[in-house]
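What follows is a set of structures to go through.
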Structure P
């Protein structure tokens, strides 16, 4: 199992390097700005918890394979087929992250500055899904969890999913509605929240379709 833990750790490190390190360098070179906005909201608020849980998920994803290398047992039912599937899903998530970040261009941000105004991106993968970067991050997290399925990996994945839901629903969607108004409403009526066709919003309201 240690070989798979090393593989998961290597893939995760590569994902961090390109999704945050390389992307930040590209952003700074093109715009003069790193794109990082940090935590938002007062301590204890839903938006603050989104950032805290996201950080916890990132740390947990690294800790999970390290813990396996240190002897933490994996969950029952772990098989070679599951680990290979996890590897393939992780690779898919990494590739998807890069594609979605590239499509976002100069509007790429980590966190939200309520006073900032960025362009509304609705082309490429954003034409069908409003949050493809978050979707592919969750896919990556799922793949890593399947590669090394221990209690830390499961907790990290849960923290990531909750963080993404809070960030999108509590922080980003209200911000985009305020900044882009009818344009965002029309866009949200055609593109799903995380997957195509699911979570679209009525153009005249802020309620999600059942």
Structure Q
């Protein structure tokens, strides 16, 4: 029997609102540390959507305010501030029910990304969660999509949905997948479709 087609999704700022979760974590941590809103505002302003290295971000916070979290504590704490909308979980489940193999393909650490996937309930409604640190390769390398396809039980044919033109759109295209860009981030190659919400991407894939 032929294996199913693949629907891949990025995690942060695609399936979940990672930036909102970071803002909530920053305000909580700064309050716990007795630093107040100015430090939280500094963290939020310098986070760069999660792409600024945590070592650099927290070193800057320590220089400005005298204290900073450890990366280990951040990796454990931040996931508890994430959530997935019910419509997102339903959309992923509906694709699987329609015969798609569904995989999350995310760059990041095993500890933090796994905790996010479990905490939000996403891990329970997809076929495979491919975390870059776990498999030793990162988007946009086509190899990470091949790994996701194999472990999800799919052929490497289908879709990649994400918010980053270089990692998700270029990466998906590198692997021969059709692509959907979520949001307005500029740069990189054009996606096959551009949408404002992953819910629109579910409808495109299912059509």
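Laboratory data are not the source of any read-out in this text; all were calculated from the coordinates shown. Nothing here was measured: the structure is a model prediction, and the numbers come from that model. Cβ atoms are built from the backbone, for glycine too; each structure is taken alone.
For FRET efficiency 1/(1 + (r/R0)^6) of positions 27 and 147 (r between Cβ atoms, R0 = 30 Å, to 0.05), which structure out of P, Q has the highest calculated value?
Values: P: 0.55; Q: 0.25.
Result for FRET efficiency 1/(1 + (r/R0)^6) of positions 27 and 147 (r between Cβ atoms, R0 = 30 Å, to 0.05) over P, Q: largest is P.
Out of P, Q, which one gives -18500 for helix-only ellipticity at 222 nm (-39500 (n - 2.57) for each DSSP H run of 4 or more, over all residues; to 500) as computed from the coordinates? Don't skip to the end; give the middle numbers.
Details: P: -18500; Q: -13500.
Only structure P yields this read-out.
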**Request:** Given a value of 2.3 for distance in nm of label points 7 Å out along Cα→Cβ at positions 91 and 123, point me to the structure among P, Q it was derived from.
**Result:** Q
**Asked** Comparing structures P, Q by mean count of other Cβ atoms within 10 Å over residues 3-10, which one has the largest value?
**Response** Q
**Message:** Comparing P, Q, where is relative contact order in percent (Cα under 8 Å, 6 or more apart) highest?
**Reply:** P
**Prompt:** Here mean projected area of the Cα convex hull in nm² was calculated and came to 11.1; which of the structures P, Q was it taken from?
**Reply:** Q
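Match the computed value 0.10 of FRET efficiency 1/(1 + (r/R0)^6) of positions 75 and 115 (r between Cβ atoms, R0 = 30 Å, to 0.05) to one of the structures P, Q, and report its label. Working shown, then result.
On the way: P: 0.10; Q: 1.00.
It was calculated from structure P.
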